[in-house]
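Colleague: Structures given as C-alpha cells follow.
Readers should treat all values here as calculations from the given coordinates under stated rules, not as data from a laboratory. Quick caveat: nothing in here was measured; it's all calculated off a predicted structure. Cβ atoms are built from the backbone, for glycine too; each structure is taken alone.
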Structure 1
Amino acid sequence: MTTAQRPTGAFVGASWSALLIGACTYLAGLWNATMQLNEKGYYLTLLLYGLFAAISLQKTVRDRSEGIAVTKLYAGLCWVSLISSVLLLSVGLWNATLAPSEKGFYAMSYLLSLFAVVAVQKNVRDLAAIPETMKPDPS
C-alpha cells in the first residue's frame, strides 16, 4: 500500500467549488425549468444516481490500485451504473423539448458535477490516509 500525498488546499478548494457550482447550477436550472414535475424528478434522480455511481467507481478503482479486494461483479456494476446514468441523461436531453442551449447547459453542469465528485472523493480519501503524526496540530 502506498502512502497518499496530501492534496494542496487549492486543489481541495477547487474540487469542492466545482462540485458545488456544477450541482447547484444543474439544480437551479431544474428549479427554474418549465418542464413537468415528473421530468424534473427524472433529471434530479439522474444527478443523484450519477454522483453515487461516480463515487463508487472512483472508490473501486482506488481500492484495486491499493490491493484491496473488489469483486468483478461490483466493479462491473459501478461501470454499468456510471455509463447508464450518462446514457440516460443523453437520451432524456435528446428527446426533450428544450432549446439546444438548455440541453448543453444541463449536459455540461452534469458532467462537471460527475468530474468534481470524483476529485472530492479522492481528496477525502487522501486526507484520511495521512498518518496522524503528519497532520497539523489544530491548536
Structure 2
Amino acid sequence: MNSVAEGFSINWIKMKDYETGTILWEQQNSWDLNSLVEAHVPKSILQCRAVSREINFSSKQAIQKFRLVQKVKLAGELLEEWSFEFGFVIPGSENNWEQVIDAAPPEEMLPAEVLSGNVIIETCFYDENELIHRSYVKVFYD
C-alpha cells in the first residue's frame, strides 16, 4: 500500500435530498479499505429529483489529483457509473466534498422492491490513476 493510501481515511458520508437538505442516510466509522457497509435508506429517496452526497475525508499526505469513480450495480450488473474530480488535497487536512447526483426520470426508475438488497455501490478513490481506497455499500430501501 502506498503512503497516500495509508494516510487516507473516510470519516463519514451523508446522503441528502438536494432540494430540502433533509438527511436521508449517514454513516460514520465503518470505512475501512474494501469494507462493505449496509445502508438502510427511506424509499422516498427514489422520489428525489437530485440527491446530494457529502463525504468527509482526511489525508496525511498531499494528493495531487484526487477523484472518485462510483459504480452502481444491480445483481452484479452495472447500472450506472459516475466520475467526480476534487483536485489537489492539502497534506494533513480534513475536507468535506459534496456531489449532486441527478435522478433518472421517474419512468426509468426501478421500484424499491426490486432494488432493495440487490444494489451495491462501489466507490473507488484515486490519486490520478492510483487507487487509494475502495468501499462498497449494499443498499436497502425501507
Structure 3
Amino acid sequence: MQTQRPTAAFIGASWGALLAGGCAFLAGLWNAEMQLNEKGYYLTLLLYGLFAAVSLQKTVRDRAEGVAVTTMYVGLCWISLLAALLLLTVGLWNATLAPSEKGFYAMSFVLSLFAVVAVQKNVRDVRAIEDAPRRVSE
C-alpha cells in the first residue's frame, strides 16, 4: 500500500485545528466560574478523549495495513472514545452553564478530537514515507 505524503497545508490545518480546539477548551476552563473539581473533570475528559481518538485511529490503520491488533483492544478504543463523548454530554447536560457555553465546550471538544486524528494520520504518513527508502535499501 503506497502512502501519499500529506500536503504542508493539510498538516498545518490539522495542527491549527488541534491548537484552536484544545486552546479554546482550555481557555474556557481557565476562565470558567466553576469549582476546581469540575474543571478537573472536563480537563480529564479532554485528555482521555484525545488519547482514545488517537488509539482508535492507530488501531484502525494498523488493521488496514495488516498489523495484528486484538479485537479486545479495538473494542476498548471504541468504548473509550464513546465513553469520553458520553461523559462530556452528561456533564454538560447537567452543568449550570449557559447553553452557549455548553455548545462552546462541545464544539471545541469535538474539534480537538477530529484534529488529533488528522495530526496522528499526518505524522504516521510522513513517518512511513521517510522510512520507505531505508526499507528498500535493506
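Colleague: helix-only ellipticity at 222 nm (-39500 (n - 2.57) for each DSSP H run of 4 or more, over all residues; to 500) computed as -27500: which structure among 1, 2, 3? Mind showing how you got there, number by number?
Modeller: Details: 1: -27500; 2: -1000; 3: -30500.
Going through each structure in turn, the value belongs to 1.
Colleague: Tell me which structure, out of 1, 2, 3, gives 17.6, 61 once Rg and Dmax of the Cα atoms in Å is calculated.
Modeller: Values: 1: 17.6, 56; 2: 15.2, 46; 3: 17.6, 61.
Going label by label, the one that fits is 3.
Colleague: I've got another one for you. In terms of distance in nm of label points 7 Å out along Cα→Cβ at positions 44 and 124, which of structures 1, 2, 3 is highest? Mind showing how you got there, number by number?
Modeller: Numbers: 1: 2.1; 2: 3.6; 3: 2.8.
Across 1, 2, 3, distance in nm of label points 7 Å out along Cα→Cβ at positions 44 and 124 peaks for 2.
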